[in-house]
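Each structure below is given as structure tokens.
Throughout, read-outs are computed from the coordinates displayed, never taken from laboratory work. This is a predicted model, so every value here is computed, not measured. Cβ atoms are built from the backbone, for glycine too; each structure is taken alone.
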Structure I
Amino acid sequence: MNRFRDSLSRSQLYSVDAFLEQHAESVEVGKVAIAAVLGPIEDDRKLFFKGGWYRYLLNQLVSNLSAGAKQPLTIVTYNYDRSLEHYLYTALTETFGTGEDRMNEIRSNLSVIHVHGSLGALPWQTSENLEGRRPYGESIGGPTIKAAAANITIIHESQDGSPPYQQARDRLAGAKRVCFLGFGYHRINVRRLAVGSWKPSKDRDQVIGSAFNLTDAEKRQRLEYCGGGIKLGDTSWDCERFLREHVWMIS
């Protein structure tokens with residue numbers, strides 16, 4: 001663990017994934033480290049106190065549902081943490097009630113795809129007693145850390161034809177509206193999502209993406225990766241500001 005920590009720090013790479021891609025011998029300990037760091041951060045009090053763009057998105061979804069709009073929302077994420085799906089599901093059930101019919105409706109309209117795995121399924125996501133399945137915020141120790149680590153896939157381990165990527169491509173290709181938030185537009189990830197191959201469609205309104213803190217040159221590079229088929233936002237807009245400026249996308 002100490003060698004891994006020191007080597008990772010001195011490598012100066014931007015992500016753990018990038019480091020592990022070059023150090024196959026450290027993949028197992030790297031996954032355990034990721035789970036050990038992210039697991040204890042799951043905290044309901046902090047999550048629901050902070051709000052931010054999660055809260056903005058939630059309130060728009062509530063407005064849509066209250067108005068009778070029930071189009072499904074698919075979230076494709078590269079994050080291992082489970083905060084977004086836990087936040088949305090919890091807030092929606094607290095808002096509309098926990099009756100079985102209502103909860104089933106919420107589950108059927110909210111789909112979350114972790115293309116690189118996660119810290120484990122949440123109880124409401126599956127009735128199966130899968131390894132690593134545990135409530136959000138539950139204390140995490142040795143055995144649960146190992147179980148969570150087993151659900152993580154590092155970028156170079158995943159394959160273009162893996163079920164999560166295939167499911168993500170299918171959902172994105174058929175989506176009426178596509179919005180990238182906090183996405184780094186890594187060349188490999190863009191290729192695996194087949195962003196550049198999306199054909200113009202009368203059924204798709206627009207494909208947009210946030211570009212917080214990117215330079216003009218970096219924006220041009222990302223657009224090239226995406227085949228020019230995406231409109232990037234202002235580089236000064238964080239995720240919440242980006243959603244507010246494009247509220248029609250989630251209306």
Structure II
Amino acid sequence: MKVLIDADVVLYLAVSRNKEETLEDGIRHFEGVIKDVQEHHFVEPEDVELYFSSDGENFRKNDYPVYKSNRKGKEPPPFMKEIKKHFMDTDSRAVGSPRGEADDYLLIRAAELEEKGERWVVATVDKDLMTMPGRFYNLRTQESLSKTDREAYTFMVQQFVMGDSVDGIGGLKGWGKVKTTKLINEKETVYANFEKAKQIWEENYGQGWEEKFDETANLAFIRRREVDLLPLEFHKMSPEGLCSLLRLPVSD
């Protein structure tokens with residue numbers, strides 16, 4: 001089994017434990033988190049992969065200034081950049097994320113393993129990664145959980161409507177979780193929910209809905225293929241196109 005670790009989260013956990021505020025202690029805390037995850041899953045070091053977001057290469061931030069704009073101006077905790085550089089330079093398991101984020105490359109890798117019939121688990125605290133069915137491990141609570149196809153894809157399409165305020169993704173005004181889940185839920189297939197999401201935008205936003213829908217979907221959707229690390233025209237997407245995007249067999 002491969003354990004795919006959200007190294008961005010581990011960085012925050014490491015520096016939050018770093019009361020001494022030294023680079024060496026931060027590195028030691030980072031290594032401690034990775035070792036804990038490895039031992040929890042009874043895997044060897046070579047079965048662990050670390051995914052970092054690459055600086056300045058994120059198409060979401062480059063093409064959509066609103067993305068995570070609510071976090072601008074905040075100083076990162078001490079030694080985050082230095083700890084990241086240390087592991088990128090010295091640990092062969094560390095992977096960057098050109099044109100995207102660690103989240104994208106975690107799911108790209110998970111999808112590759114899935115297609116090969118290999119077992120995997122994603123270690124993170126980010127709920128957005130749970131828009132893909134599979135196994136997840138919470139780095140903060142040390143709890144494991146699984147997401148079914150219906151659970152994962154329903155949550156994915158719900159975000160296309162309601163957005164995600166944590167990441168500065170506004171979504172459709174007036175459509176929060178309660179209102180959205182009444183119309184987009186696990187009773188329907190991912191294809192039916194996707195078409196419903198487009199209908200909701202068209203009927204409630206009006207002229208120009210296509211651009212705003214595409215913006216919300218592009219910001220919310222975690223990619224499964226490197227080729228998709230760019231703005232996509234979700235409003236034009238057919239069920240077959242959605243299948244391709246999710247790396248699923250084409251629907252009948």
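Each of I, II could give volume of the Cα convex hull per residue in Å³, but the derived value 134 comes from II.
For the read-out mean count of other Cβ atoms within 10 Å over residues 89-96, a value of 16.4 was computed from one structure; give its label from I, II. It must be structure I, since only it matches.
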